[in-house]
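In the part that follows, the structures are each spelled out as structure tokens.
Rule-based calculations on the coordinates, nothing more; no lab input. Predicted, not measured: the structure shown is a model, and the values here were computed from it.
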Structure P
């Protein structure tokens with residue numbers, strides 16, 4: 001089941017890349033992954049046979 005969901009999700013990302021353009025689609029994906037890292041309060045790292053990716057959220061200071 002996960003393999004099917006993964007394939008469908010990959011197809012959706014490919015379609016978004018065609019519709020939005022590579023730069024815009026990657027920008028949206030990156031911002032989403034950074035938002036997840038912020039919510040979880042950690043850096044994220046992904047590795048596969050094609051390469052690796054590390055997401056390190058910036059510290060956000062709230063001014064009062």
Structure Q
């Protein structure tokens with residue numbers, strides 16, 4: 001995960017902002033408004049992912 005590699009965690013608020021600003025190679029938005037999550041949803045997702053990672057259930061992608 002990006003935060004693990006860089007040592008800098010992304011805040012849920014910044015993640016929401018980045019989701020809304022992401023565009024694909026053709027210049028279209030990557031996420032539709034109904035697909036974007038709220039900062040509290042992102043915070044919950046980060047918490048669950050961290051718990052899975054710490055328990056060994058979530059494995060990082062292999063290079």
Structure R
């Protein structure tokens with residue numbers, strides 16, 4: 001696994017990540033101050049890469 005390159009996130013994976021993220025926010029389990037770091041960690045966990053595209057994060061946390 002190469003940690004120096006972006007790992008692509010499929011449309012299905014993106015939808016799943018965004019849905020899970022929105023559920024955490026809706027249930028009050030994730031304070032707004034932690035949104036970016038938590039979304040980054042979710043993408044890292046899914047892709048296995050330490051490099052995360054900031055555009056993906058902005059789309060995940062968008063209200």
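What the table below lists for this structure:
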quantity	calculated
Structure (P, Q, R) behind the derived value 53 of relative contact order in percent (Cα under 8 Å, 6 or more apart)	R
At a computed 3, 20, 32, 24, 13, 6, 2 (P(r) over Cα pairs in 5 Å bins from 0, in percent), which of P, Q, R	R
Read-out helix-only ellipticity at 222 nm (-39500 (n - 2.57) for each DSSP H run of 4 or more, over all residues; to 500), computed value -18500, structure in P, Q, R	R
